[in-house]
Structure I
Amino acid sequence: VVDDIELICGHHFHWSCFSDAYSTGRKTTCPRCDKTIIDPSTNTLLVTLRNNALGEQNRFDLGTRLEEEEDSGSNPESRRVRDFLETCAAGDEATILSMLEDDSSLLASQDFETAQTCLHWAVRHGRYDAAILLLAKGADRNAMDNNGKTFIDLARQLGAPEDILFKL
């Protein structure tokens, strides 16, 4: 869950508050000051996200993400998969276990755009303990993303320490 969205005008919003304003048609201006919030160099809605679990993400394409969320209203499956992948990225092992208890098929789910699995998401965010847990629960260590990379390939590319790679 995103705790803070900072727009280019400097105003801050909680994710759900901004999402509500966005879904009611305010897609190019700040709900507070009415200034444009579209980045002129990319013509997209780029923001800074702050999240207790994932830290700060600069120049995050919020417009695309909010459009995905609007679409997921008609496709709850995509929202459930996204929630699981984000939980893996956050390394929240208790929630991972709870979600898998409710639906073990989540282990095989992949990001709709990149085909990255829960293992990819965990190692991309340095959540190696979560990756080990996912493997113990039966996640497919050989699954590849759209670039033909397994989660181990990604971990190596991102510079995971050798002792961690050995555990994976």
Structure II
Amino acid sequence: MTDYLEYSDASKEERGCMVFGRLKLTNSQVIFKSSKTGKVETMSGSDIDSILWHRMAGDYALRVMSRSGQMSRFAGFNDSDFDKLEKFFARNYSLELKSRDNCLRGWNWGTAAFDGAVLGFDVKKSERAFEVPLLNVSHCTTAKNEVTLEFHHNDDAPNSLMEM
């Protein structure tokens, strides 16, 4: 018997844009198929380093970090999915599904933290204000006490953040 979970109305973050599709979690891999392009992306269960559960624009999301430091984020989950996913990842991948609160304070100071190929901005020790996959960054400049990040243009996104 194959153990799996399937979510037909999931979405995956790609270069700042949410791509809708189907997410299937099997006992050996994570599979996402885009509804628009039909492109199938897979990640081996043995390649997963950590899994994080957090809020994302009204839904809940899974942040999956690979052993190579790459991040994949899947959204479209309900609060009630946490227990089912927690048991699934513990049983099939021997990984703990951790939960993290996002910082909603609006502060503009904190600590930059690198987690693999992801730059995060932590306002408090346990709260992250935002994070940026470094694959999305095209150019970076520094000046005195600030950093400017420029991003690759995403033609599929109706609105794109080009600089911060």
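Nothing in this text is a laboratory measurement; each read-out follows from the coordinates by a stated rule. Quick caveat: nothing in here was measured; it's all calculated off a predicted structure. Cβ atoms are built from the backbone, for glycine too; each structure is taken alone.
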* Structure (I, II) behind the derived value -2500 of helix-only ellipticity at 222 nm (-39500 (n - 2.57) for each DSSP H run of 4 or more, over all residues; to 500) -> II
* Structure fact -> Comparing I, II on distance in nm of label points 7 Å out along Cα→Cβ at positions 9 and 113, the highest sits with II
* Asked: 1.12 is what came out when Cα Rg over 2.2 N^0.38 Å was calculated for one structure; which of I, II is it?
  -> I
